[in-house]
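What follows is calculated from the coordinates using simple rules that are stated; it is not laboratory data. Computed from a prediction, not measured in an experiment: that's the story for all the values here.
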Structure P
Amino acid sequence: MTYHVYVLHSEKFDKIYVGMTSDLERRVFAHNNLPKGWTKSFRPWKLIGY
């Protein structure tokens, strides 16, 4: 299984988030749509690197 390290940016709050996942598309969707978690407070997130 391949894993990706990814970098998200919240332009609205000028925050950076770094994570790791085996399903990049699903994970970015989760950061922007799931109802809980640290990243919820800083939406929207844009994928800026992986």
Structure Q
Amino acid sequence: MTTDVETAGAILGIGRSKAYQLAKADEFPVRLLRIGRRYVVPIPSILELLGVE
């Protein structure tokens, strides 16, 4: 399961513009996947960062 960068950023307290800046700079706090022109974030990566099992 994945989500988009905007949603992942909101969950992590990062604004939309900053989330995309971090993604483009390869500095997003969790693992990103690039599919074509789109970034997706695996939900388990977000949960792991937040300490949720």
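For the reader, a short list of remarks on this structure follows.
- Origin of the value 46, where relative contact order in percent (Cα under 8 Å, 6 or more apart) was derived from one of P, Q: P
- Structure responsible for -6000, with helix-only ellipticity at 222 nm (-39500 (n - 2.57) for each DSSP H run of 4 or more, over all residues; to 500) calculated and labels P, Q on offer: P
- Here semi-axes √(5λ) of the Cα gyration tensor in Å was derived from just one of the structures P, Q, and that gives 18, 12, 8; the source is P.
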